[in-house]
Structure I
Amino acid sequence: ILQVIKSLKELPLPLDYVVVNDCSKDDTKEILQKNGTNYLDLPVNLGIGGAVQAGYKFAKENGYDIAIQIDGDGQHNPEYIHNLVQPILDGKADACIGSRFIEKEGFQSSWLRRFGINLLSGCISLFYGQKIHDVTSGFRAVNKGLIEIYAQDYAQDYPEPEALVTAILHHQKIIEVPVEMRERLGGTSSIHSFKSIYYMIKVSLAIICRKLTLRKEP
């Protein structure tokens, strides 16, 4: 996390950062305190969806125009942030996803995960009419409108694909830009081995069920 923060501070961009500590069981909180970092310390464990939504609530309450998600494990290269925010600044997108599958360079994940990502991408394309290649990418930027939406409505369990569905239902324009991702520098994934299959099935069903119970979004 400290290396990610250091990389963010070195960027020639006017940005702030906040780390969301979701009741981590390691020494993350102590490291953040010792190094004087900006962080939110959640009182109870909310899981990935709740932790990310806490970041969006923070962005909304502090009036930010763009919010950028970036993993703390080093997989996402901060140097691509400019590429993520530029389409939003130009008014060409409401959300911009950093995709590893456009140019297919850098770390591509395991074959099982790629299969699951393709399945989820196909579900969103089939049921919502929009093709998004890297639906599970957590490296993304959104504008002020989506900050407000996500602060109120964000999937709580394995949320990245469902968050895209929320954006589509709110008629937000989503684009992808190519990025190169790296293997994680620290930490372990919450999705591994057979849990990848559970993830794939659960999120696919959530995407389909939301379509079947579709209501008009404002």
Structure II
Amino acid sequence: MTKRTKIVIFQGGSTLAFTEYETEQLRKALLKETRHCAVTLGMKKTSVDQLTKAVGIAKGSFYKFYESKEMLFFAVLEGIHSELYGVADQALSETASLPTSERVAKVILAVCKRLSDTGDMIFIENDAKLLLQRLPEEVKKVHYHDDETHIRQLLEKYDLVPKCGTSLAVATVFGLILTVSHKEQIGELYPQVLETLVNGTCKELF
């Protein structure tokens, strides 16, 4: 059953009342629109006014959902990180019978495919650094976990021990994932190039 608790938001001098369900749907719509804009326009070129018009609320109502545009984009970034972690976690859980190097290779390829399919790497590469610079330190300390942290967590969870040490393995894996940014330059052979790089590297690392 839909909860009927009312959330009051002011719009153009009048008062609108949303149920908790409606508020949650608007929040999801904001996140979806922001993710689209992050990939197509970039954070700097996306305005609060544009986002609120897209989801059908007044600009002033935006701050009932997020403290700032940066906090909304941060929510999108965290969502992307969580999705990628989920993709990697699932790939590892489904390949338990394979040799370690093959398991890790499949994880990297699965993550690269997700980034390639969604276009999220554009946002990560172009805006993530600037976004983090604009966030309050207390927010980053409590909520932000970088890619290195996520990779280390997965290695520990599945008892994957790199031959060359965790730090080098983490940096190398991250470097392989960054090749998604060069997909267009590499051209139609990108899938084969990526698979060759990933498989060869994982044999060296694990």
Structure III
Amino acid sequence: MRRTTYPVVVRRRGPALERAIFEATLEQLIVTGYARLSMEAVAAAAQTGKASLYRRWGSKEQLVLDALSASLPPAPEPPGTGSLRADLLAVIGALRAAMASRTGCAARAVISELDHERAAAFIGLVHRQILDPAHLVLLQVVEAAVERGEASLEVATPTVLDIVPAMMMYRAKTQPGGFTEEDAQALVDQVLLPVLLRPASSARGDRG
């Protein structure tokens, strides 16, 4: 007599279950958006019970925050190519990859869908894990260029460093192809290098 076999159900626990829940959360954000995301849908996609979610996360906001925080890529390291232009392009390339990742798409979906007040917690997360580290690595790149005699540290103001994420977010929202490699080269060659390579004394003179 032929025996009937049944698939073995493996119950995930701990880190494995958490990863599955976070992956399901990101996928739901990309497909349905934040407003339509529900704990029930995430539980079904992760093949777990709602109780597993509610035991740890009291709301979908906290679940989404934890999913994004755990999944965002680490900040890029200073490339150290020996060239300011090459370093800037490498850093911007790493930021482009982060923005185009599933986690980056999910984060942008949340921020673009909510008004500023409701998105405050998510904006804070983006600052802590993306924008602030990006500012730091860009400053480190400029400091290395200063040591080589390429650039002036005095002109690397917060406003100048803000140009990179601001332009990337603007193009991501307004341009079908997002922020492209050609955009990155134009940003470096037409904006950043003319400013960063400018003598500090000249910048002070323009301010009167």
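Derivation of every value follows stated rules applied to the coordinates shown; laboratory data play no part. Bear in mind that the values here come from a model prediction, so they are computed numbers and not experimental data.
Among candidates I, II, III, the computation of helix-only ellipticity at 222 nm (-39500 (n - 2.57) for each DSSP H run of 4 or more, over all residues; to 500) that gave -21500 used structure II.
Given a computed value of 64, 38, 34 for Cα extents along the principal axes in Å, which structure among I, II, III does it belong to?
Numbers: I: 49, 39, 37; II: 64, 38, 34; III: 88, 43, 31.
Of the options listed, only II reproduces it.
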